[in-house]
1. Rank structures I, II by relative contact order in percent (Cα under 8 Å, 6 or more apart) and report only the one at the top, that is, the highest.
2. Have a look at I, II and say which one yields 0.45 for FRET efficiency 1/(1 + (r/R0)^6) of positions 28 and 92 (r between Cβ atoms, R0 = 25 Å, to 0.05), as calculated.
3. helix-only ellipticity at 222 nm (-39500 (n - 2.57) for each DSSP H run of 4 or more, over all residues; to 500) computed as -17500: which structure among I, II?
4. Identify the structure, out of I, II, from whose coordinates Rg and Dmax of the Cα atoms in Å was calculated to give 24.6, 84.
5. Have a look at I, II and say which one yields 16.6 for mean count of other Cβ atoms within 10 Å over residues 84-91, as calculated.
6. Taking distance in nm of label points 7 Å out along Cα→Cβ at positions 44 and 236 as the criterion, which structure among I, II has the greatest value?
Structure I
Amino acid sequence: MAALVAVGMAAGCKAQVAVPSAPEPLMTRRIEVLVRSQFNVPPDLELAIGNRKPSQFPGFDSLPITLSHGTKKTVLDFLISTDNKTLARLDTFDLLKSPNFSIDVAGRPVRGNPAAKVTVINFDDLECPYCARMHQTLFPATLDRYKDTVRFIYKDNPLVEIHPWAIHAAVDANCLAAQDGSTYWSFMDYIHSHGQEVSGEDRDQAKSTAALDRIARQHAMLAKLDLGKLDVCMARQDETEVRASMREAETLGADGAPALFVEGERIVGAVPEAQLWLVIDRALRAAGITPPGPTPPTTAVK
């Protein structure tokens, strides 16, 4: 599959000249301005245009453009016509190796039917108010609607720069999950509806992490889990699993939370339930399952 975005480059009546191996200064500036404007490149990203090379497309050369910010660099392959009138962006997608279809959910707690043909994966942040809103949309309304036709799996993507206790909450949740999936979900339900209790009026991080440990222990006691094992796990605060999930989210382009993947189809942010259900209904039909009843109409954003 390929998507080709062409950007016309205004040209007047002028004699044809030999194409240089790298764009001339005026052309270089024009290319930079067009790329920045058409693809919304942030001002603080450096943009460098490389040397053009022959491409597999008649009438076009390959033109690498490098975007960089500090030590991070990304090279994008563009096409430029040999007459210097058209710039194009060619994207190719590997249908067999797309990361959207191979998200690692091994060992994660499942809510709903474990054998369901449709999976909703949510990259979640327990301190995020929008994640709390999405969580409340998923449970109970969405779960009640789809019953045993859909399963729900959460992965971690705490936005540590703005949410100081989110990663501790994720570790505590995973400590519970290591013993019992149901207790993991009860903890998730509670934190997503009692975020202010954890944050506290004075926003003291030490108090917040102590509150998280206390709440996790209370849920473990109710479920009659091994408290000693839980205490050791929470005291260790091993972030390895959480950090791996965060890296996976970055690979998937999920730079915020919540970020849902419904059988590979991505939903960014806390969308209204009607929009979410449209996506799930599409996935069910693709799996040969008739969705349960009509989806409520979506409300246009004013």
Structure II
Amino acid sequence: MPLIEHFAMAFGVGVPFIGLIVAIVFSWGVGVGGRDIALLLGFYAFTILGVTIGFHRMFTHRALKGTPGLRFILAVAGSMSAQGPVIEWCAVHREHHKHSDRDGDPHSPHAHGEGVGGMFRGMIHAHFGWLFKNEPAAHAKVVADLLADPVLVFVDRFFWLWMLAGWVIPGIIGGLVAHSWWGALTGFLWGGLVRTFLLHHVTWSINSVCHVWGTRPFGGPDESRNNWIFGLLAFGEGWHNNHHAFPTSARHGLRWWEFDLTYLTIRLLKLARLVSDVRLAPESAIALKMKS
């Protein structure tokens, strides 16, 4: 990976962490106001849905289709999560499914040695270490369909603009609501940087935690797991074993107790006629796979 890309990755990962420290220092003994909590939660929901509906279920797995306007909004929202350009994100995730927990998987926590040390190295690699590794030269081949989409190519090209907007806009809103520069600063910190830090570690945990700890109702050739904590925090993405069993399903929470906020949002978007061709795993296939 070229030095400039190492710097870019360190910037995207490191700045939110620094922002978290600064936000804690500024709030020490004072607390966090309702305005900043609202900005954090609001932008968390908006950006994570850009990843879960857009980057993941719509663009990577083609589990549903959206109108051009919605595709643009989801691609921008996902880019505001500061997890990399949309087409690159989808390429990495398709490689993950193609080689899950085997050679070629870009972020498997397995095969990094035995014992506690091996597990520690594997978890670090799966969580964020893989971000600093060289990208496979074949990436472009697995996203040829996305490279032919002018909406996604445009959003991908201006990734840095969207990422920075995801930090600046909460600051602007905070400043306007509070009528002060202090409101702008705390909005930038909590709605921008702290939100990004939290979202990073929640979504990265799907690669690390959800391939080590959890249940495996469908088994399968890899080590994907259902983890209810990240099922909630990641808006349904934590039902990861379900997803690996039925990767093209727009619904990951396949049983009534597996809460999937992303799928509920998709249903609302379908009612609004903003999405169509929503693909679901057939009940008969779910029952058959669960028995096998």
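1. II
2. I
3. II
4. Of the options listed, only I reproduces it.
5. I
6. I
The numbers here are math on the coordinates, done by the rules we state, and not lab data. All values derive from a computational prediction rather than experimental measurement. Cβ atoms are built from the backbone, for glycine too; each structure is taken alone.
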